[in-house]
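Structures for review follow.
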Structure 1
Amino acid sequence: MVSYLCKVAGVSRSGYYNYFSISSQEQRKQKNNQDEIVKEIILKALRFRNRKKGARQIKMTLVGHFQVVYNLKRIR
């Protein structure tokens with residue numbers, strides 16, 4: 001049954017089982033937690049001085065006031 005569903009979805013069986021392994025689930029949780037922390041920092045920079053800001057200005061605010069460096073793609 002699993003092999004049929006994997007074939008329909010276009011996923012290998014090893015990839016299916018790897019996705020549901022304990023270690024990969026923990027890695028996804030850690031990544032999500034890290035992303036939430038980054039999101040809060042970026043939102044704090046966005047709300048700094050209550051002005052509208054684009055990605056470049058948020059990047060400059062992060063570097064200048066929070067001493068944090070993120071790529072523009074990550075900010076967007």
Structure 2
Amino acid sequence: MDRSRPRATALEAFSLTGRFGGLPNKRTLVFDQATGNLLATEEQLQGDTGKLGVRPYSVIAYTTVLTAERLR
């Protein structure tokens with residue numbers, strides 16, 4: 001087994017759609033399948049972008065979780 005390369009991580013993503021904050025959007029949460037740790041989130045506008053001046057389906061927020069701890 002070649003240990004010089006990092007092992008691939010199986011990911012699982014879940015999306016929620018709604019009008020969080022007033023405009024139609026989709027929020028996606030990405031988890032590490034083995035540990036259940038949250039790895040990233042993304043918020044994307046859907047359809048009407050109101051007065052923001054961006055195209056529909058624009059990603060307006062993306063967060064990457066670098067470290068996490070579990071509380072007991």
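Given a value of 55 for percent of Cα pairs over 17 Å apart, point me to the structure among 1, 2 it was derived from. Let's see the in-between values first.
Values: 1: 59; 2: 55.
Matching structure: 2.
Say we calculate FRET efficiency 1/(1 + (r/R0)^6) of positions 32 and 48 (r between Cβ atoms, R0 = 35 Å, to 0.05) for every structure; which of 1, 2 gives the highest result? Don't skip to the end; give the middle numbers.
On the way: 1: 0.90; 2: 0.55.
Comparing 1, 2, the top value of FRET efficiency 1/(1 + (r/R0)^6) of positions 32 and 48 (r between Cβ atoms, R0 = 35 Å, to 0.05) belongs to 1.
Tell me which of 1, 2 gives 0.6 when you compute distance in nm of label points 7 Å out along Cα→Cβ at positions 24 and 56. Let's see the in-between values first.
Working: 1: 4.1; 2: 0.6.
This value belongs to structure 2.
For structures 1, 2, which has the highest computed value of distance in nm of label points 7 Å out along Cα→Cβ at positions 8 and 40?
Details: 1: 4.2; 2: 1.6.
Going through 1, 2 one by one, distance in nm of label points 7 Å out along Cα→Cβ at positions 8 and 40 peaks for structure 1.
Using helix-only ellipticity at 222 nm (-39500 (n - 2.57) for each DSSP H run of 4 or more, over all residues; to 500) as the calculated read-out, with -23000 as its value, let me know the right label among 1, 2.
Structure of origin is 1.
Given a value of 23 for relative contact order in percent (Cα under 8 Å, 6 or more apart), calculated from one of 1, 2, which structure does it belong to?
Values: 1: 17; 2: 23.
Source structure for this number: 2.
Taking FRET efficiency 1/(1 + (r/R0)^6) of positions 16 and 64 (r between Cβ atoms, R0 = 30 Å, to 0.05) as the criterion, which structure among 1, 2 has the greatest value?
Working: 1: 0.05; 2: 0.95.
With respect to FRET efficiency 1/(1 + (r/R0)^6) of positions 16 and 64 (r between Cβ atoms, R0 = 30 Å, to 0.05), the highest-scoring structure among 1, 2 is 2.
Any read-out appearing in this document is the output of simple, stated calculations on the displayed coordinates, not a laboratory observation. This is a predicted model, so every value here is computed, not measured. Cβ atoms are built from the backbone, for glycine too; each structure is taken alone.
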